[in-house]
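Colleague: Each structure below appears as structure tokens.
Nothing in this text is a laboratory measurement; each read-out follows from the coordinates by a stated rule. Since we're looking at a predicted model, the values are computed, not measured. Cβ atoms are built from the backbone, for glycine too; each structure is taken alone.
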Structure P
Amino acid sequence: MKKLLELLYPQVCGICGKKINERYTCRKCLNILEYYQEMKIASGQSKTYFDELLCLFPYKGILKSRMLQLKFYGYQYIAKTFGEILAHKMEQKNIKADCIIPVPISKSRKFERGFNQSECIAKYMSELTGVPLYRKVLIKTKNNFQQSSLNLLERANNVKNVYSVQNIDEIKGKTVIVFDDIYTTGATINECAKVLKHAGASIVIAMTFLYSLK
């Protein structure tokens, strides 16, 4: 069991792989990432339901490789590093919220993969910031096509009426962070923001770790 845990969660930086004694990201990588320019968008656009969007890093290079390792090869220790970096950015930006809600995946996809990568990352954001993680508020009610295989218009139509909110009292009048791993067209996270707003959330802050503008 110990060897299995060390394999899944080795005590190394999730970016460079260097051994570390504390935290999940080495200081060198944190300092380098400070030079990246995040993408920040305020509300005001038509058909945009989130109040603010913050995406940290472009989908390329070592961060893209690490995200693919997390999603498709099960290197879940990388989620610790990503969660720590997001928590660090929340502190820097003085982002305050009542809860963090990960974008859900379908039951079949979760069974196939064994986990939801956005939920894994959000778990460590929650632990390091003290902002509660709500896993059972936003749910996916339908299986749809993978967004990566679709164009801009198809992506928007593909996520319509796919998500719903349960336990509505948990978010009424609250400031909510809805978190996804990657922002591409924004269709998924905007649809999630819409159903959260319609369910009574006061403010929805959309956050992603990576962005890939197409």
Structure Q
Amino acid sequence: MSSFTRQYLAEAGDTLRQIDPATIDAVVEIVARTRATGGRVFFLGVGGSAANASHAVNDFRKIAEIESYAPTDNVPELTARTNDDGWETVFAQWLRGSRLTAKDVIFVLSVSGGDVKNSLSLNIIAALKYAREIGSPIVGIVGNSEGYTAQVADACVVIPSVNAEHVTPHAEGFQAVIWHLMVSHPSLKRVRTKWETATQTP
């Protein structure tokens, strides 16, 4: 095994040990309450986090039976809004078109969580400001404790930075670890995953 591979795996282990379990449970509680009251979950992410948002939508819908959506799954609408109104407003306007209510929850998957100073994920920031106007709860899994999401969220899991050179891969990688934990959590899981159903004796 190369020295880099050993280092990266060691970093992953250090990262996992430093994640606060209480923040995960807090997000689960909010999402469970959202399902119980008939609300929806809207996943927001950009770049690799947008791909994670698509995967999370699948899992929360199929395994946790929660109505869930991601604006980045509709490329024609996303690009039309970007072309007509600008990138910074695409998520906020999509949420407006989706008739966001206080029963719904915004779930951010992001490395920065939105950073005005460095002009990062400004569309997420605009969406969260709109969510605050509506009164929608905000949760997230992010890689920056000082980003906009972490500052305004009702509950937020922050992926610790153990190496400044690998913030993005660890943040996006652990987004998947954490949301899979969530849909497997007894408070959310409703449907057994197929492999376990097919291979285990009832």
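Colleague: Which of P, Q yields 16.6, 52 for Rg and Dmax of the Cα atoms in Å, as computed?
Modeller: Derived from P, not from the others.
Colleague: When distance in nm of label points 7 Å out along Cα→Cβ at positions 15 and 79 is compared over structures P, Q, which one is greatest?
Modeller: Sorting by distance in nm of label points 7 Å out along Cα→Cβ at positions 15 and 79 in descending order puts Q first.
Colleague: Quick check: -11500 is what I get for helix-only ellipticity at 222 nm (-39500 (n - 2.57) for each DSSP H run of 4 or more, over all residues; to 500), calculated from one of P, Q. Which structure matches?
Modeller: This value belongs to structure P.
Colleague: Where does the value 0.75 come from, among P, Q, when FRET efficiency 1/(1 + (r/R0)^6) of positions 87 and 111 (r between Cβ atoms, R0 = 35 Å, to 0.05) is the thing being computed?
Modeller: Label of the source structure: P.
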